[in-house]
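Take a look at the structures below.
Just so you know, all these numbers are worked out from the coordinates, no wet-lab data involved. Owing to the predicted nature of the structure, the values given are computational and were not obtained by experimental measurement. Cβ atoms are built from the backbone, for glycine too; each structure is taken alone.
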Structure I
Amino acid sequence: MNNLQEINDLLLTETSRRNTDLVAGLIFQKPGLFEELFRVFMSNEEPASRRSAWVIDTVSEKLPELLVPHIPEMIRMLPFFNHDALKRHSLRMLTRSPLPEGEMSGILVNCCFEWLMSRPESVSVKVYSMEILYRVSEIEPDLKKELADSIELHLDEETAGVQNRGRKLLKKLYSEMNDLKKP
């Protein structure tokens, strides 16, 4: 049996923290297996992709260098992720990764704005989207106003978690936008 099949079989055993840590432990022992795990994630096939996303998220906390070369591919797949866990884990990983430039930045910004404004999206997807958009606005200050407007638009209708993070970001954004206006 090949590595890809073995990883897939392990992922399909069960959805648990224990199983996630088991597969992550294998990757820590043999970092070369990360490529196989990432292929499972990018296949966008349930439930293996979702479970591999959790493992990749766990591994990339300790070994972020394994994820960095794959960031463009992950961003290209964002619009095709339908499951909340794929979005959530991808965005969580991106909040602690170097931000892309050019076309990849555009894809990322579009997805984050879309998910931020979408009522059915989960709290975590919206919060991570806000975080990423804020980080992009640090590089591209023209986005600050659009981000502030987007957060304000539905803030009163959001959950407490989204409201809390949204208000904190709005405070920062207003302060930064005022600083930009100063001569």
Structure II
Amino acid sequence: MIYLQLFVVFFRVGLFSIGGGLAAMPLLQVELSRVGWVGHQEFIDMLAVSQATPGSIGINMATYAGYKTASVGGAVVATAGMVAPSLIIILLIARFLKHYQHMSGVRHALGVLRAVSAGMIAAVTWFILAEALGGSGSTGLPLPVDVKAIGMFMVFLAAYWKTNGNPVLFILAGGLAGMAVF
């Protein structure tokens, strides 16, 4: 029964994750807390690890939550549930767009989907930023502010903008800096 529940929860998240893994985070947080598989702090930690590891963040999080809930079988089922909607939808869209991509209504619909995706990614960016800079209350605003975290954020942001460096090196440096400072 747990396998069916895992598949349904992650199928639902995958089905409504327009915009990719980051856009799925608000829905994923709601779903995982609703069923009680992952608490708030564990979700934040899971998000950080999933972001830093290779692969899609949404699929990494599904695999993690599935494994935590029902071992290897749960990881496989949760991952399959997360991927299945995208696979089905992209096959249908590819067939549909092949014949109708030149129509103005289709082009407008795709434009709206891009805007919705950008909004969802902006919301998740705010959520991650609020958590990284001090934790959040129910409003998602940083409470209280962690001065060391803000300082590290500003240093790494400036360094990244100035050098346009390799993100992998910044992730590794950030992990090392975090271990040293905190």
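Data table
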| read-out | value |
| --- | --- |
| Which of I, II yields 25, 23, 15 [Cα extents along the principal axes in Å, for residues 66-113 alone, calculated] | I |
| Of the structures I, II, the one that 64, 32, 25 was derived from, the read-out being Cα extents along the principal axes in Å | I |
| Origin of the value 3.2, where distance in nm of label points 7 Å out along Cα→Cβ at positions 18 and 82 was derived from one of I, II | I |
| Test item: Rg and Dmax of the Cα atoms in Å, for residues 42-89 alone calculated as 10.3, 27, pick one of I, II | I |
| Relative contact order in percent (Cα under 8 Å, 6 or more apart) - structure with the largest value, from I, II | II |
| Answer label among I, II for the case where helix-only ellipticity at 222 nm (-39500 (n - 2.57) for each DSSP H run of 4 or more, over all residues; to 500), calculated from the coordinates, equals -28000 | II |
| Comparison of I, II by distance in nm of label points 7 Å out along Cα→Cβ at positions 2 and 122 - largest value held by | II |
| When distance in nm of label points 7 Å out along Cα→Cβ at positions 26 and 170 is computed for each of I, II, the largest belongs to | I |
